[in-house]
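Down below are the structures I want you to see.
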Structure P
Amino acid sequence: MGRPKQFDPDVAVERAMEVFWSKGYAATTPQDLVDALGIGKGSLYNAFGSKRELFERALCRYRDGQAVALVELLEAGGPVKERLRRTLHLLAEMDLADPGHRGCMAVNTAAELGAEDERAAELVRRMFDRTEGAFRALVEEGQRTGEINAGRDARSLGSLLLNTVIGLRLMGRVADGPDRPARVIDAVLDGL
């Protein structure tokens, strides 16, 4: 009979996500993961196979948590443009408040691995597709209620909002205050 696992794999993936999010894939060492998870290297590899497999699980954990939070924000009550404004400001505020200035793990992964790692690029593309779809649905709602110009292509506006989020999340890594993100948000929403 094998020894029972001494750790919770879900907690381990959550902790690994924090390490990868803070340091990036390449800069994270197996020792960093062992230290963060509180397990031995053998247990790390037995449970997750490799650093790469653990990274993919951590990226999927990030995706699942972020997607749920974003959809909840976008589906909250109130006028469409106000929901968009609240969501974009909240994302910018979270990044500004993060002492590690980590930005978005998906955006960071796209920048670090997107051109050379097809699997990572595909995971990030799926995250971006999900986000863009949520924005497009909200734009379509706004077009039905008359808040957003019905003559504009909802798919293009969904892409614009996704691009805005990517830019805001990247800007959050170096921004020294809320002024520039607020100007971007105002300009984008005024253009809808």
Structure Q
Amino acid sequence: MNPSRNLFLIGPTGAGKTSLGRRLAAHYGLRFIDLDREIERRTGTTVNMVFEVEGEAGFRQREGALLDEFSACDGVLLATGAGAVLAAHNRARLAESGYVLWLQTTIDQQLERLEHDTRRPLLAGADRRTRLEAMAAIRDPLYRETADLALPAIHGIAAISAQAIALIDRHWQRQTLSA
């Protein structure tokens, strides 16, 4: 959405939403919020435990409620969870409440970045490539539908940050709060 006071990051697991989000928030003077970490903070447990106790449906309900809360704020950079786009309500909320940047990545990059990660319940099991490919088949069209801007997959957080800032500066019409 242009103009907007908020910047939202969407994209697959391991795309770098949290790492890039922190850098972009500092650059643009926005409050950084990682949606998954906020769920953990509020529940006092891990995302894995929320999935175990409440199932994916319970997790998605919490995710949607927090997305509603934070998208109503002004001056935030929200790094969503990879599956936040699965709910039509979430996609609409993101599109109407902020400027949405889609961090693209390849399956090979995801596998490399997530090689030692055990915190993501939807990646539990032996064949991560097949799981990531299945998620991409469902989610990529939803990311495309929701995004105002796509950031192509590149290596290195410094390079990604520089490219993201250059693209955002060209396309985002930042709205500031009236005094």
Structure R
Amino acid sequence: MAPRRDLPTLQEAAQILTAKRTRPQRRPPPPMGRALNKTLKALDAKFGQGSGALEARWREVVGVEIAKRTEPVKLTRGRNGGPSSLEIRVAGPAAAIIQHQAHEILARVNLFLGADAVQKLRIVQGPLQRKYEPTAKSRRRLPPLDAAAEADLAKDLAAAPEGKLKAALLALGRGVLRQRGRVD
């Protein structure tokens, strides 16, 4: 067994700590985004923006009317400098109309992605995955319900218990009566 040592005094401990060098504190690695930033910029410069940027701004690129009926599916780069193609999904019978506008769509997409980024347009018919969200300008507000119709509706629903169901029935009734007033 080793002989037992006494602990140093406070003055001796302070002297030891000032004379002895400690290990430097270990730094954490830099964030991954910072490390990949140069590589991503080089790849973006070489290959351009992908289909993700095109999907995000599809309505702005092709226009509201075309965007209602279409959505980009896949952007395929040509091999060895071959022609690139863009596959778009078209809702229902609008495919014939979109086929006639293919040249215009290609011009708009190439304006967004860069000159000659896409040479061919491939149209696939099928249901759209995302629904078109109308802008505030494109929605038409229905005329307000007149006081007599509102009173009749309230009288019809007077027996219904108060709560969410009654509020939903009132909203539904108002919508139906507004639609009827607009059609008649």
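Values quoted throughout were computed directly from the atomic coordinates according to the rules given, and no laboratory measurement underlies them. Quick caveat: nothing in here was measured; it's all calculated off a predicted structure.
With relative contact order in percent (Cα under 8 Å, 6 or more apart) computed per structure, which member of P, Q, R shows the largest figure?
Details: P: 23; Q: 37; R: 15.
Largest one: structure Q.
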Original post:
Of structures P, Q, R, which gives -14500 when helix-only ellipticity at 222 nm (-39500 (n - 2.57) for each DSSP H run of 4 or more, over all residues; to 500) is computed from the coordinates?
Top reply: R
**OP:** Give the label, chosen from P, Q, R, of the structure having the highest value of percent of Cα pairs over 25 Å apart.
**Re:** R
Original post:
Of structures P, Q, R, which gives 18, 51, 29, 2 when P(r) over Cα pairs in 10 Å bins from 0, in percent, for residues 36-107 alone is computed from the coordinates?
Top reply: Q
